[in-house]
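Undergrad: Structures are listed in the sections that come next.
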Structure P
Amino acid sequence: MSTFWDPLRHRTPARIGLDRVGDAARTRHVLESAEALALARDAVHGSLDVDRLGDELRALGIGEPVHVPSAAPDRATYLSRPDLGRRPADVPVLAPADLTLVVADGLSAEATALHAAGVLAALLAELPGDLTVGPPIIATQARVALADHIGAAQEARLCVVVIGERPGLSAHDSLGAYVTWAPAPGTADSARNCVSNIRRPHGLGHADAARTLARLIAGARRIEATGVQLKDTSGRLTDG
């Protein structure tokens, strides 16, 4: 029999209007929640296959990928010491470029493995020809701010970092992308723009994410800023 919740369940992966038996949720809901929690835990503790990702990024044709580990020596330290994930163990010597691209494992290496190369491939097709792009950086045990060190070393005007987002009970494989103008150590989060929930089939697709990032990049170049000064509303960028 149809209920009030049925049409709403088709619009969201969130667990809403769960059936009950007496005072308890039905067994299938309990098992589904346990499975979602297990997937989220696996995502958080999983490791990135750097070699495989390197092959995918190499195929983009923008240079040999460079692996940059963070100052966190292992996953356990990374999870307990976010500050170590925000800085690289060592900053490589890189040729100057207008745009730095960083691919980071973040809190879901699975999301990075599934979506990062596809998003970057779509993004490169949207970029103007006068924008020089450095070789892709693979950052492991990394937080978003690690990319600021790479961008500064590359003297980049812009940095895009794609990173596995914190898993939830509805999504364990969601990718986020951050755009930062004039990246430098100490950059505040308010100076970045974020495109989140990049995943298939229940999130933002690769092509749509790339178009949004390209609009942000164009807007950032126009006003020479990102973050709270740059807005992307209904596909049209505004500043202020």
Structure Q
Amino acid sequence: MSGERQRARHVAIIMDGNGRWAKRRHLPRAVGHQRGVEAVRKLVRSLSDTGVECLTLYAFSSENWKRPEAEVDDLMNLMRKFIKSDLPEFIANEVRLQIIGDWRSLAPDIVASLDDALARTAQGTRTLAVALNYGALSEITQAARLAAEQGAVTEAAIAANLYTADLPPLDLLIRTSGEVRLSNFLLWQAAYAEMIFTDVLWPDFTPAHLQDALDEYADRERRFGGR
């Protein structure tokens, strides 16, 4: 061990466990998703107290369309409310919103709201990247196709065409709820990221849990395939 503590600049979170949180309390799944949004809000507010420059959240995967229509509708309505209610706070706290994924295929009103939010937060000093209608395999396939159109297909060319090309390299990936898999999230970016899997369900995940993860990360030694 080098003894030198390192700082995570880019942290990504697979926010899992809203449904189980609600089920354990005999509540509708929609309530679990609502509490999950509250957890996001608290975490974003805490970013200024950390060294994190970019927080990427897995909000809605390309596979989530397979869920019951009513649940998908609840998630989309929550998204609409979140954008409207939290945009002023993002601006005030210099949080730059970025959306990754095939988000332009969402409902036109959501796309319009996101376009407005992206423009109005463009000068932020910290980034909140939200993965919407996102799938890593599709992202890599698209990036490789674009790289081929531009010339040679190299690692650098693929990386330059990923949704995250302008973000810092991914340092730490966290998944809540006890599941231990990546679920088609940031597969390329996570190649050498550190990972932490916690049993905490997403609605119960607090800024203190994030700080614990950052402290654990700080004490790890990253070798990137070396010794």
Structure R
Amino acid sequence: MARILLADDDIELSDMLIDYLSKEGFDIDVAYDGNTALSKALANPYDLLILDVMMPNRSGFDVLRELRAHSLLPVLMLTARGDDVDSIVGLELGADDYLAKPSSPRVLVARIRAILRRVEAKGELQNGGERPDQIALDDLVMHTGSRTVVCGNNPVSMTSTEFSVLDILLREAGNVVSKANLSERALGRKLSRYDRSLDMHVSNLRKKLGPLSDGQERIKTVRGVGYIYART
């Protein structure tokens, strides 16, 4: 049973989500302000944090920023409907995904399960034996078993979503991966028209990994199509 921390100051909405998610088989804890959310997230072994942007005492952004300094706990941000700025900022700070509120609880469950599947991929890869435990390309080495990445001999911390995006791009290195294909494989959902998630995850990867040894861009954008991990 996955243990989830729900951080939202809307008590009525939280009670409804707790009831719904509990019936879906999740163990739910709750925090109604940012300070409590951060302290609980750092002190307990949760599998996922559902984090509202608008929180008293400490905003969801501040919680996420501080959390990422200490933990890679998967985070699903809840943002105001239609507020692209909130979703972009959340992804830049290291959120695994975002969902506009109010949204259907069924959609929320689908997003939760997609994130948890990415986190659980470690065990699946170790038991499946179909994919190599290590991928090495130029100055980058990815260990799929431990879900760790080393670039230029330096370890690189990544969220579960960033790891999944990079994993796919590395396996397809030298070939263009369409955004639609990448969304379904890495995020577990079809690409919607205004979804900026992939763009932000790729942007985060570029910042963390830097250029290739010859100076060229590591992950290139093929306008109107998708992305390609370059080979030197």
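Nothing in this text is a laboratory measurement; each read-out follows from the coordinates by a stated rule. As the structure is a computational prediction, the values presented were derived from the model and not from experiment. Cβ atoms are built from the backbone, for glycine too; each structure is taken alone.
Undergrad: Of the structures labelled P, Q, R, which one yields 0.05 when FRET efficiency 1/(1 + (r/R0)^6) of positions 27 and 99 (r between Cβ atoms, R0 = 30 Å, to 0.05) is computed from its coordinates?
TA: P
Undergrad: Something else about it: Comparing structures P, Q, R by relative contact order in percent (Cα under 8 Å, 6 or more apart), which one has the largest value?
TA: Going through P, Q, R one by one, relative contact order in percent (Cα under 8 Å, 6 or more apart) is largest in Q.
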